[in-house]
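As structure tokens, here come the structures.
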Structure P
Amino acid sequence: MTTRTAAKPNTFVIEQRRRQIAWKAATDTLPTAAKVPAAYTRGPADVMLPFYLPADFAAHNLLPTVRAPMLALFTELGIPWHDGVAGGPSGHLLSSQVQCVNALGRMVEDEERIKRAFGPVLDIVEVLEIEPGRLLTFEFIGDCDYFNEGDGSARRRGTHCTSVDGAFRYRTSRGTVELALVEWKYTESYPDARDHSTKLNTRRGRYLEDYEAEDGPVEPLLAFEFAQDEPFYQLIRQQLLAHRLEQDPAEPAQVVRVVHVLDPRNQAYQESLVRPEHRALGASVDDVWRRILRRTDRFLHLDPAVFWDPEVTDAEYVRRYGS
């Protein structure tokens, strides 16, 4: 059963649709044939949307400076694209994954871009390789299946297991090595309370012990059954992953921090409090999450406005997403 809250216009989504439609019409990075409305892969085939690219041009959702290397990287690592088309990215211009890859793609090989972007919240002196030949990677899950999410089988990055959108290791001015787990949000919001009863026993087996641990990263102020709604379910699992990595002697980093990239204008995300139990803890997602976190220095906010700089991303990224 899904309980819906009273619907109201999501002004941030409306604004971003307008922005992406305008970019689609004006940019010279798209072929003319890509500028027509198209059907969303998860929607009716006869409904043409101006903020969607035709299937033959979905790969052009990735900006030219990152398109070829990121298509190759995702293929090499076996990472699925969300709502992907023909093994490539979604054609939806408001895709959060696409925006993330467009923003971070050049950082795979560029230390200075990482420093410029994340320096406002992290003490970065040197960026270290996180994988051979890479300073930053995508859909990071770590080497160890701490929560038995693979149920004895190999996990696949980015699907059916706890992952973060990006990750990189760095050395601080104190000489310690830290790991940044980057979670990227664009227009996401979660207005519905869903019935998780069929999954609850499996989730208890995977996460409950860590969730309720006295030395764990979160205070279990929400009963476990009420911690299954997004965004809290994801926030909690990612913090549990960060804590497990930090405690693991095989992990080179001594400190692991989650960096949450979220536009402050996305108020619908902050209003994703779909149960009375959530609203009893605070007036926004951030309010509730601050109460649940035991160590607030292990979770950091980053305003995506830092990426509206061609020295961090590129000029076309700024034209497309900057305000």
Structure Q
Amino acid sequence: MGWNDTCKLVFIQIITFVVVTVNIFSQEKGAAPETKLPPAYMLKANFKLQVYYNYVLSDTTIVKRVYADSSQREFKRIVNYYLTIMQPDAPKDGFSKVEVSIDSINYKFFDGNKVYEFSDIETANPSVFKFDDFQTYSVPMSMQYDIIYSPYGEVAKIEGERLEEKRNYVEQLKTSIPDSIWYYNWKDGLSDARLKQIGDVIKILYPINPVYRDSIWYSPIELQIDGLNIVDTVELKATGFMNNKYSIVGRFVKPSTIWKNTKFYDIKSLSLPYKIINSKGNIKQTLSATGVVHEFEINLNLTLEVGNPFVFKENIEKHLRWEMVKSFRFK
């Protein structure tokens, strides 16, 4: 996992941390100005040692599907993930280990008049456990794992004893459960891409040098959006400093997919080809002066063309929001 260190450093120096002074994020007319930024400042995300951070990830997806015969279908999924994140020790050789626990989830899915819900096992309607989409998105619930951040600030590795035990167990069951959908749900649900998507609240890289007013920089970003592994470069700018927090905004440049088998809702095939034919998105982050990510928001609209020959077009409206709701330390 990760890049070769030399290539990584070159990429970061040339792409990610190239800071230019072109103001492409002009504020809307009439918008209330935020407190002015310092003339120059450093940005870095980190976690205080042995402090527990409770985050809520709100993940909302609206899908409009148009089939080859022009018939249409629309469905909506809302998943809230409740996370606890803690860095137990100081960085070692520049690498920081952060422990992540996906404590619980709330799930709701709307398909026409049908509604499937889950908040806890005691109150859940048993039918939700047989619902294929819930089986796909509930896999990471109760998982504990470690995210290793490199000296450059990127996710270098996803690991953990319980995670490896669960992955090995799935592989052992694979031969006795010849169900490709079951295997996909568990393999993808425990993948680095899925766990990084949920537990990495930082998501972007910051310049290694001081940032100046009206400067922008570029960062690679990796996401998993409805089973699609998405990569892009985002264009970023700090727009204000208020209450000891930086406001950072950005826009996606041209999202693309890293090919893998993907499960589309209510489609049995896992091997349909797909491509992004249109996209638009933006991000917002609130970062404290001490490096704590208080909020991270992503809005991304994707249009996919699925199948060869063409089977359907899928318009995905994605809204993601990580919010730090509480932090505490055990005495």
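Every read-out reported here was derived from the displayed coordinates using simple, explicitly stated rules and does not represent laboratory data. Computed from a predicted model, the values in this text were never measured in an experiment. Cβ atoms are built from the backbone, for glycine too; each structure is taken alone.
Some observations on this one:
- Parent structure of the calculated result -4000, given that helix-only ellipticity at 222 nm (-39500 (n - 2.57) for each DSSP H run of 4 or more, over all residues; to 500) is the read-out and P, Q the choices: Q
- Given 0.85 for FRET efficiency 1/(1 + (r/R0)^6) of positions 37 and 197 (r between Cβ atoms, R0 = 41 Å, to 0.05), calculated: source structure among P, Q: Q
- Structure responsible for 17, with relative contact order in percent (Cα under 8 Å, 6 or more apart) calculated and labels P, Q on offer: P
- Given 18.5 for mean count of other Cβ atoms within 10 Å over residues 141-148, calculated: source structure among P, Q: Q
- A value of 0.70 for FRET efficiency 1/(1 + (r/R0)^6) of positions 93 and 133 (r between Cβ atoms, R0 = 35 Å, to 0.05), calculated from one of P, Q, originates in structure P.
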